[in-house]
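Multiple structures follow.
Rule-based calculations on the coordinates, nothing more; no lab input. These numbers come from a predicted model, not from an experiment. Cβ atoms are built from the backbone, for glycine too; each structure is taken alone.
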Structure 1
Amino acid sequence: MSSRDEILGRVRAGLHRSATNAAAGREVMLDALSNRSHGPKPAINADPKALLERFRLKSEVQSSTVDIVARDADVPAAIARYLASMNLPKSAVAWPSLGALDWAAAGLAVEGRGARDADLVRITGCFCAVAETGTLMVSSSPDTPATVSLLPETHIAIVQASRIVPYMEDAWDLAREELGTLPRAVNFISGPSRTGDIEQTIVLGAHGPYRVHLVIVES
């Protein structure tokens, strides 16, 4: 018996699960999931413009910077401006799924691949964004590798305004609807990495990016 089987066997024993009652227990679990109720939520205006504005404000509270552009085609130039303003190199690694954007026209050298430790700037999209907290929901796949958002000093994320939802519960509902089976990793990102472990002083970039810039595409 493997260690995994031994551990799961102990869990089943603690729950009094057996081959004879497993099906009934599964039905109880599925019924609870299908009839789940949401807890208290703050009142949020669900108008798309209001959601965009709340997401922007909440993102800035989380120490992210935000730029808003009209179209996908405007994204490379917006990122080039940001990199120039921060004196950052005009080279980056990006999700392979973003390869259709004309990076070269904006003077950027962008490689579509997973991140390595030497990469300073990384560009991602997001599965959706949560207006309530200014949070990105990022799901992993071969075209959206998780390393691109987790390893860099500077993380630039492209957010489609149409993918901003009011609450985190809405983000999970959207994932169930569109993804079906959840991917290997789902990450929630609320601004730069931070810690307050030392003397309760907040330090950015402790466990990942210390700079997060969001480019929101209105249409």
Structure 2
Amino acid sequence: MYIPRHFKVEDFEEITDFIQKNSFGTIVTAKEGKPIATHLPLELHKVGNDYYITGHMAYANPQWKILKENQDNVLVMYQGPHAYISSSWYNHENVPTWNYQSVHIYGTASIMSEQELEVDLILLLQKYERNRKNAALWENLSSQTKKQIKGIVGFKIKIQEFQATYKLSQNRNDEDYHNIIEKLYKEDLQFHKLAEVMKNIRSGLNE
């Protein structure tokens, strides 16, 4: 991933926090030179000194076979909030741009056993269901529903390398930067999250 120096992020704690908050990722592999991608909810786990990304996909999805056969050089991509930035928001003439957050993870993959997959599903349901009424936790599911585990394949990816970029107008002066945030709040609700991220980033830079 091309990363201009202004926007490079190297703090692993910051990156893992981003992954956990933006956990719907994209897994990219290649078969005979053709890229193949699947969009999935993914989880991050630490085991000893190593970090793993875990998830599952439908048995009918042929990508799991690629993960099994070609374990190296798996790419996982995560994206945060993003938005068009108008150059009319600057105090001088310039060109428009796009602000975004993106993390790329490279690692080696392996297929989970059914027992490992069950543990991963238990944790996934606890994360998203624990505060819900009549929570669909694993222990609350019928044996018939649990049998559907046969229709999915679990995988884990051991992280070997990460690349991260937060292109959030860090190279702009304070006047332009704060004006961008103000303008984003006047746009659609989907852009408000980016404004919040930018506000927190510049706050950190000024400390």
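If Rg and Dmax of the Cα atoms in Å, for residues 28-67 alone is computed to be 12.3, 35, which of 1, 2 is the source? Present the calculation step by step, with values, prior to reporting the outcome.
Details: 1: 15.9, 47; 2: 12.3, 35.
The read-out comes from structure 2.
If you rank structures 1, 2 by FRET efficiency 1/(1 + (r/R0)^6) of positions 116 and 180 (r between Cβ atoms, R0 = 35 Å, to 0.05), which sits at the top with the largest value? Can you show the working numbers first?
Details: 1: 0.65; 2: 0.20.
With respect to FRET efficiency 1/(1 + (r/R0)^6) of positions 116 and 180 (r between Cβ atoms, R0 = 35 Å, to 0.05), the highest-scoring structure among 1, 2 is 1.
For the read-out FRET efficiency 1/(1 + (r/R0)^6) of positions 4 and 100 (r between Cβ atoms, R0 = 41 Å, to 0.05), a value of 1.00 was computed from one structure; give its label from 1, 2. Show your work: numbers first, answer last.
Working: 1: 0.50; 2: 1.00.
Label of the originating structure: 2.
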